Structure 1
Amino acid sequence: MKDQFSSNLPLPEFALWKKLASERRLYAFDLEITARCNNNCRHCYINYPADSVSARQKELSLDQIKHIVDQAAELGALWCLITGGEPLLRPDFFDIYLYIKSKGLLVSVFTNATLITEEHVAFFKKYPPRDIEVTVYGVTPETYENVSRVKGAFSRFIRGVDLLLKGGVKVRFKAMALRSNVTELPAIAAFCRERTRDYFRFDPSLHLRSDGDIRRNEEIRSERLSSAEFVALEKADKERFGAMEKNCDKLIMPELEHTVCHHLFHCGAGNGSFNVSYDGFFRLCSSLCQKDCVYDLKQGSLEEAWNTFVPRVRAMTSDSKEFLEKCRVCPIINLCLWCPAHAHLETRRLDQPVPFFCDVAHARQASLEENKKVG
């Protein structure tokens, strides 16, 4: 429901993010250092095999990454999220991490924890990250490996998590709600909350592949919960449902909350943060992969991308009657999964309504209205 950065922030940092975002000042960025992964998760929107030569050859070099980080720091960035794929697959991971830290940035890392060793723990203790965020696909070998599709992955996951926690490294947990693990979600929640008091979140929103792979997209769709299951899961989580009740009419920034226009972007994409793909393309958010919405940092500067390219993308409009008469004026758009980026992943168009997203929005509306009556 919230921006991927702001959803992780404690209140003082969230207030700062909101202030900087409203001023279009750079606050944070994601850095995908690889699209390769040692797991092969059923729902993943990005991953390529760990040994993929073609994917490895497209990865930014250490020097290219340093250049981007330098530019981001000069523009005022305060926080960098290192992600992938599985970022620990990079043999120069420590060098990348240390360089970002040396620029004075807060650093977070997304990992599946299966590659964590004692060397990683010693490194993170010496150079503490803001946090390490670990995804939990299941808490039994059967469920975890049904999702990851890698034999032995569960034992490596447990070992990695135990090493991090015993080493005193700050860990946050998250889970994806899938058809393949939905029956185990209560156990996943218990597993996570027993191991950290600080943070746990789950997400039932499965996004399609950034490369448009038809076969993999069908796998992702098969893992999606129905709109009714989606909303029932949210309602069962009191904290999440309470946040939706409180904030569903406040998710769009006030200065962007106008519906009588043709603009596509009314979200926070490109306001305060950006994403760099593993092959060096600047994106307003990690899901926005449409060809007219990406900028090649290997051929241009981050300053131009941030100050010239972002405003141009955010100024994009649509003349689609279906979009303007449906999504743009929808009174429950803040309960919807729709955005131009996700619409493109689903339909290859930025301005196309998506029936599944509509179903979720209406199911959420019904759930909120029912709760008001009960209350």
Structure 2
Amino acid sequence: MKKILILTSYVTGHGHKSITNALEKALDTHSDIEYKSVEAFEFAGKTGVRIGKLYAPIIRTSEDMWKLIYKVSAKGPNAVRRTVRQLMRHKFYKLIDEYKPDLVVSDHPAFVSAVIDLLRMKKLKIPFAVVVADLISLSPLWIDTRTDLLIVPTKEASIYAQKLGMLEKRIRVINLPVRKEIVDVAKGITNIDEEYIKNKKDIKFLVMSGGEGSGDMADIVNKLLKVENAKISVIAGRNKKMKEGLEEEFKDNLDRITVYGFVEDMGSLLKAQDIAIVRGSPNVLMECVSCTLPVVITGTLPGQEEGNIDFILGNNLGVLWHKKNSFSMIIKDLLKDDRKKLIELKKNEFNFRDLSAAEKIADELSNML
């Protein structure tokens, strides 16, 4: 049995965990491979976990602070590299000695260069691969020219990596992997039924803002209540305070509004909707695309999510709500002329999606062993 060690993070939001879960399910089909996924922030002990857990409250309460953190880390990747390397070295080496992996994989940018340094310092000839969790706007922390294999989800990301010196022959472009439970549901969508979409009475909207719940979702719900025949599902994620606030504010509209906390069966919920109102989180966007659910992007986190707007608009998979423009006009545009635009977006998503992305990445990793 060949062993793969996957460095990920479960404490910095749902995105990295989602990718790891997709890879784990795909690797399960390789009978000659075993894997071990670890919370990489734990290499730095309680301090590291506390640092990782700061991500959720920061993006919920202060996008400006996150923008500053992102810019500082992007401008000073070597400082991040040295700090992470020092913090993780003892526990990382201990795990390497105990598990003896044949391949190390990271789907979190904070550990890329630090891990390569640590492997080389001990002269450990263990190949190293990176699965990038962002679509277009990549932090320089993702790119280290010593990486044996860099898997990116878009051509734009590949071009950026090459500008930073990464050899093209070490790059593979494969769609962002989506969780198996989403893929299983998405496989049931075998065509786009235009007549059904044209004639259905209710229009079902899904409002969400990542697994942590952020942004002024109540404002969006109030706007959607003005749309004729709108049925609205709202996901507050792990943000219990937001869930309670939404339930209280819309207690008189429970015939039209359902408020969820963190959702386990996300695939079925996505499949049942007509339009998603979302922040530009890469995992959320690709899960919607997989389920042919057109998106209205309300905004992005500064830094790594900004290019996601170009990705969605460039591939005609959704639309952007500029705050200066009327939200109601955007929705009307999607629904007018027998919902022509909505059908067009769903068709584009159906043709664009890649439900075997995780398996393709697993095959690439297998080839490195």
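Every number here is computed from the coordinates shown, using simple stated rules; none is lab data. If you're wondering where the values come from, they're calculated on a predicted model, not measured in any experiment. Cβ atoms are built from the backbone, for glycine too; each structure is taken alone.
If helix-only ellipticity at 222 nm (-39500 (n - 2.57) for each DSSP H run of 4 or more, over all residues; to 500) is computed to be -12000, which of 1, 2 is the source? Before the final figure, lay out each step's value.
On the way: 1: -12000; 2: -14500.
Going through each structure in turn, the value belongs to 1.
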Label whose coordinates, when distance in nm of label points 7 Å out along Cα→Cβ at positions 223 and 319 is calculated, return 4.0 (choices 1, 2):
1
Value 24.4, calculated as mean count of other Cβ atoms within 10 Å over residues 127-134, assigned to which of 1, 2
2
